[in-house]
Structure 1
Amino acid sequence: MGLVLSDKILYGTASDGGSSGSGTLFKVNTDGTGFTTLYNTSSIAPLILSGNTLYGITTRGAIFAIDTDGTGFKTLRTGSDGILANGLVLGVNTLYGTGSGTIFSLSIPVELNLTVSGSNLVLSWPTNFTGYILQSTTNLSSPIWTTNLSAPVIVNGLNAVTNPFSGTQQFFRLGQ
């Protein structure tokens, strides 16, 4: 069903194989090493890569998202409304698709990822979500959201902001 290239890694789907025999989503290095099954599912359309997220369509017409490391599989749309998706295009935080004689759109909520690196908190989100700014507050009861002073840098296809732990409780969000 086609391959997606990111740096030196190919992502793709196979219609056979996997634990159920009905297909897999996989990754492999461009030199042929490191073949890994990310998820057991069968896909009918080429994958779409955005940041560290792959989007695809199952053989039953459901739309899914999965992280490039194989974690975080989510069904974004089941196709239970009778519209079985068969093609996708990614716009800015929206997937557009066709299926069953219909054109549809599906908004993708932007997710703010948090990771700890030493004495820092690293906040990241996909680069295709344009126009978002990182904001913080110390109080959710009556929040006053301030714009984070550090500008994001692009790391592994993600906007990333590194904040040192200050001892003060902080809450973060992405605003537009």
Structure 2
Amino acid sequence: MPRYDFHTDVLPLKNLLYRTALRIAQNAADAEDVVQDTMLRVWHHREEWDRIDSMEAYCLTICRNIALDRLRRMDHQAATLDSSIAEPPDPSHSANPEEQAVQNDRIALVRRLISRLPEKQRSCMQLRDLESKSYRDIATVLGITEEQVKINIFRARKTVREQLLRTEGK
């Protein structure tokens, strides 16, 4: 088992934890609180670090659980992905402002469709497609099997694709 150090192994994860918390909480202040609570909980459980295979997966799991607990406590519904996280569309792909507007509308629609997915599908899709995590890491973070991760991602993508086609009238 690796020996972990808070300054070199945990603190560098703060931006990743923030993005994860922000996607769930949909509020920058809440996401900051979630990251702080995550760091505190990880620190308080430092005696367990020698039993951890992946500090990143461990921290992401704690962050996700804290964020979801806060959401449940505050009785919020999942909202759209925060537009400040996503990269703006590349203007070179659009020849004119009208095409850019259509592209922006489509991106906003996809974000809304993703936000309506069941929590586990949404989390799997975000971790895989936005954070580029491996199936194994996602399984560890969510506490499910790799096969369940693949199934959730497949279903999430299929649902978003179908709803996008239905909404666009194709």
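No lab work stands behind these numbers, since they all come straight from the coordinates. Worth saying up front: this structure is predicted, and the values here are computed from it rather than measured. Cβ atoms are built from the backbone, for glycine too; each structure is taken alone.
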Going by FRET efficiency 1/(1 + (r/R0)^6) of positions 3 and 27 (r between Cβ atoms, R0 = 35 Å, to 0.05), which of structures 1, 2 comes out largest? 1
One of 1, 2 was used to calculate distance in nm of label points 7 Å out along Cα→Cβ at positions 123 and 147, yielding 1.4; that structure is 1
For relative contact order in percent (Cα under 8 Å, 6 or more apart), the calculated result is 20, so let me know which of 1, 2 that is. 2
Origin of the derived value 0 (helix-only ellipticity at 222 nm (-39500 (n - 2.57) for each DSSP H run of 4 or more, over all residues; to 500); candidates 1, 2): 1
Origin of the derived value 29 (percent of Cα pairs over 30 Å apart; candidates 1, 2): 1
